[in-house]
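The next part holds the structures, each set out as structure tokens.
Coordinate-derived values only; no laboratory data. Computed from a predicted model, the values in this text were never measured in an experiment. Cβ atoms are built from the backbone, for glycine too; each structure is taken alone.
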Structure I
Amino acid sequence: MFKDRVEAGRLLGERLLAYKGKEIVVFAIPRGGVIVAYEVATMLDCPLDLIVPRKIGAPLQPELAIGAVAHDGTIVLNHQLVETLGISESYINEEAKRQIQEIERRMRKYRGEKRPYLTLKGKTVILVDDGIATGATVRAAILSLRKQEPASVIIAVPVGPSDTVESLGKEADEVVCLESPEDFYAIGQFYEEFPQASDEEVIALMKRRAEELDAEISRR
């Protein structure tokens, strides 16, 4: 049980200290993942950026994820569920398009209009969230990040179900998960405090980390 996302981020950062000083970038999945990732990026003394995958919900059951999509159109599907529910390709494409529009809106809001995207080629990317459930959004994020040719992609989360963690180990170069219980119902059950993170928190933490890095560069 973690006290909150800040504590979880610090514990995760401790597990990742071997990467400090290397060519790394921490990517957070908003909103809650940004709070965790800020602590990790601060401890590793590296840049913090965002990736905003969104789940693709089933028709008339938006909470039931049939897959996920990233900002660049990368789609990951649960093909068995798609087939079982008889979901058409046109529905998937339309829903993915709608989610991409929401992703773009959030990216502009969280990152600002002028902030340049980081070059990832040859770098180690550490993908952070406050927990993993089905892993659909994380899979979409991994595939999207791979297109930028990083040296490796590491998933780092405080908690996730053991079967999901094991399956993601086949897609990432490494998975760092502090707790992977068999009995898993929801991410929030492993936090004493798990409030909804706000857009304002995300924006503030992104700005703070950028300012900290700028100040460090100025001191060199």
Structure II
Amino acid sequence: MLDMQLNTKKSTCIRFGERHKVSCAGLASSSGGVINWKNTCRYLGIYFVSGCGFSCSFDYAKSSHFRSFNVILSKVGRFASEKVVISLIYATCLPVLLYSTEACRILVRDQCSLEFTVTRSLMKLFQTSSANIVQDCQNFFRLLPISNLIDIRTARFLEDFTINKNYVCRLFVRNAQCSLAKIFSTYSPDIVSTCNLRSVISDVFFE
């Protein structure tokens, strides 16, 4: 009716639920192309993975993080101080690694994998194979763990969501407020904003 053709080369079918492994026929478009079913698909830089429940894959984000990290290390790693390199890592590499984590479903194994990615990078930076030494270095440079950074990013995202005037956002504003309150209550009942959250997390983690 709209005289709009579907680009079958850029379209993918993906399935979630108990029957996600059941074989399905490809979907034929009116223009003659076929849209095939796949186990993974990319949308706005986020990789979805077919399974019993909705889940995302962060393998591409981890690869991008390591590429950015290696570029920084090869360019300035031998000349700059550790503090400068870490500042570059947290300003350039971590946003790549944590892209979309505030809006995606993060499983415990995903969070551990992201944390290990940062640990491996810092192991290479400090030339050690000990996770305990890396943790001591993180404490010295006041680097928050990935789990805390994800909570801060999520809280900031939910705060922006709750004040958004978009009609669709307004439909789910109560859900966003409940999720935001849950994050705040995890650390302290007195937290009322994301800025306050980051301060409390820093005080707790670096006390």
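Which structure, out of I, II, was percent of Cα pairs over 22 Å apart, for residues 31-102 alone calculated from, if the result is 36?
I
Work out the source of 5.2 here, i.e. which of I, II gives that when distance in nm of label points 7 Å out along Cα→Cβ at positions 15 and 199 is computed.
Computed on structure II.
In terms of mean count of other Cβ atoms within 10 Å over residues 111-118, which of structures I, II is highest?
Once mean count of other Cβ atoms within 10 Å over residues 111-118 is tallied for I, II, the winner is II.
From I, II, which structure was distance in nm of label points 7 Å out along Cα→Cβ at positions 7 and 127 = 4.9 calculated on?
II
Here Rg and Dmax of the Cα atoms in Å, for residues 87-150 alone was calculated and came to 11.8, 34; which of the structures I, II was it taken from?
The structure behind it is II.
From which structure (I, II) was FRET efficiency 1/(1 + (r/R0)^6) of positions 143 and 175 (r between Cβ atoms, R0 = 30 Å, to 0.05) calculated, if the value obtained is 0.40?
This figure was derived from II.
Have a look at I, II and say which one yields -13500 for helix-only ellipticity at 222 nm (-39500 (n - 2.57) for each DSSP H run of 4 or more, over all residues; to 500), as calculated.
I
Looking at structures I, II, which one was distance in nm of label points 7 Å out along Cα→Cβ at positions 55 and 191 calculated from, given that it came out as 2.7?
II
When relative contact order in percent (Cα under 8 Å, 6 or more apart) is calculated, the result is 13; to which of the structures I, II does this value belong?
For relative contact order in percent (Cα under 8 Å, 6 or more apart), the value 13 is produced by structure II.
Given 17.0, 59 as the derived value for Rg and Dmax of the Cα atoms in Å, which of the supplied structures I, II does it correspond to?
Value 17.0, 59 for Rg and Dmax of the Cα atoms in Å corresponds to I out of I, II.
Tell me which of I, II gives 1.08 when you compute Rg/Rh (Cα atoms, Kirkwood Rh), for residues 71-182 alone.
Computed on structure II.
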